[in-house]
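**Student:** Listed next: structures, encoded as structure tokens.
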Structure 1
């Protein structure tokens with residue numbers, strides 16, 4: 001199988017911050033809004049270099065979404081920044097009514113998603129945001145896997161017209177995708193070709209899926225690994241082509257199994273090519289305080305869990 005090199009652990013939120021810095025230099029219509037978390041969202045460079053295009057709204061996330069929607073009317077491209085929990089659950093009505101309903105060109109950029117927010121605990125973690133956002137008509141939903149991909153996605157969504165939810169994380173994770181990659185919204189990345197089982201992963205679980213594929217290879221199992229960074233619109237063609245070849249699939253995500261990537265894949269298979277599927281995701285539960293590593297292990301969101309799911313689904317072929 002193809003080997004991927006971790007060029008050094010980096011946090012995906014820094015990929016967002018660096019991508020926003022690049023946009024500040026190249027696109028004068030890009031503006032940034034933050035809800036009192038400039039440092040956490042790595043928006044400081046944009047604020048320093050373009051103070052006239054940066055708006056600190058304070059702890060008023062609902063107002064931030066309304067302001068962002070209004071700015072699009074004047075041709076601006078607003079990027080909002082706060083934690084994923086506050087970017088979705090706290091402001092869902094404002095996003096639905098002011099942004100999605102009227103197809104406003106707002107980029108909702110959400111850090112500290114999933115369990116890997118860590119020690120801040122269940123009140124700040126969110127495991128249902130993908131489901132909330134993908135159900136909004138016209139909303140593009142992106143969940144990136146490493147620093148390089150997050151930076152590329154941040155730059156790419158500025159060229160896409162329409163509302164976007166960009167989800168990324170807090171901890172430093174493996175950085176393994178190409179630095180010079182071209183991010184294509186809605187296009188899956190084939191990371192490793194295989195013949196026995198398809199592993200479809202998103203976000204922080206993509207690196208874990210690659211590690212799982214190496215472990216499975218040692219056990220004589222050929223695993224195909226696909227990175228789904230865009231959950232909506234979903235690359236159904238890539239999914240179906242792979243599962244028709246392997247005959248079974250494991251989906252892996254740092255999200256509730258209800259409403260996430262796994263359910264989107266299941267719908268695609270049910271409508272086109274029914275096949276055995278196993279879900280690596282949280283099981284309809286809230287999180288808790290702990291280090292990211294502790295939580296990923298406890299809630300079964302790591303390479304070991306993916307290997308077990310693959311072995312289980314292979315028996316169902």
Structure 2
């Protein structure tokens with residue numbers, strides 16, 4: 001299985017957009033190489049704006065560019081794309097429904113050695129609460145590239161979240177990304193696993209192990225967290241009657257909370273959450289952090305077995 005970082009998928013998608021859509025512009029807060037925006041900068045220097053370490057200004061500039069018909073893609077770390085500039089996003093972008101694409105790398109624990117100050121685990125919650133904000137969290141290189149291309153055609157603000165580490169690249173490169181559509185990966189009748197971001201691969205590995213133990217999991221990749229694909233989720237749990245959610249994010253406020261709210265209103269169902277449990281991260285290797293904070297494949301297997309005991 002080829003290993004590729006999702007941020008490179010963003011860079012490749014942005015470069016392709018630059019060649020096909022003259023309204024696409026790039027803005028970066030002094031992290032062009034880290035965001036893999038350097039190819040776009042080299043190819044389209046007149047459409048790239050290096051704003052320096054001034055993320056709040058970057059969001060204001062991007063909002064202004066949309067008035068002239070441009071489609072700005074902002075790039076910096078997820079921590080600086082959300083927590084540092086939340087007021088600017090709320091007031092200048094979300095409130096007036098500006099067509100800005102907020103592209104955020106180095107999200108979650110898998111940022112690794114940079115530690116807790118950079119490992120934002122609250123960003124999905126922050127962004128999904130903003131009215132009109134679309135929230136996308138991709139799982140591999142191919143999906144990130146295709147999502148980057150797709151959001152250019154969406155009118156309105158988007159938060160696109162991806163990461164730094166190299167992870168298995170397993171989704172179909174030819175499959176276009178559809179905003180708001182969940183993606184079934186495996187079929188099963190015993191439990192529904194709804195997974196997002198880097199934990200999708202962990203969930204797939206867990207599913208294969210559980211299958212050997214006689215447990216058939218229905219794994220669904222929830223790349224779009226908002227708007228949520230309610231129809232696919234409810235159809236799956238109607239069949240399996242129990243749920244596990246997985247995410248590289250705080251349990252509080254993330255994908256799991258969105259799904260719990262959905263099922264509470266429509267179809268109450270036993271549920272287990274795999275995510276960071278009310279904690280900051282720390283410095284360490286990505287794989288070791290996923291194990292310590294219980295968002296790896298073993299943690300998913302344990303969650304499946306716990307929820308099966310609750311199943312009616």
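**Student:** So distance in nm of label points 7 Å out along Cα→Cβ at positions 161 and 249, computed for just one structure, reads 3.1; which one of 1, 2 is that?
**Tutor:** Values: 1: 3.1; 2: 0.3.
Of the structures listed, the value fits 1.
**Student:** Determine which structure produced the value 0.85 for FRET efficiency 1/(1 + (r/R0)^6) of positions 9 and 273 (r between Cβ atoms, R0 = 35 Å, to 0.05), calculated from the coordinates; the candidates are 1, 2.
**Tutor:** Values: 1: 0.40; 2: 0.85.
For FRET efficiency 1/(1 + (r/R0)^6) of positions 9 and 273 (r between Cβ atoms, R0 = 35 Å, to 0.05), the value 0.85 is produced by structure 2.
**Student:** Among the shown structures 1, 2, from which was the value 12.7, 40 of Rg and Dmax of the Cα atoms in Å, for residues 33-120 alone calculated?
**Tutor:** Numbers: 1: 12.7, 40; 2: 13.4, 41.
Structure 1 accounts for this read-out.
Bear in mind that the values in this text are calculations on the coordinates, not laboratory data. A quick note: this is a predicted structure, and the numbers were derived from the prediction, not measured. Cβ atoms are built from the backbone, for glycine too; each structure is taken alone.
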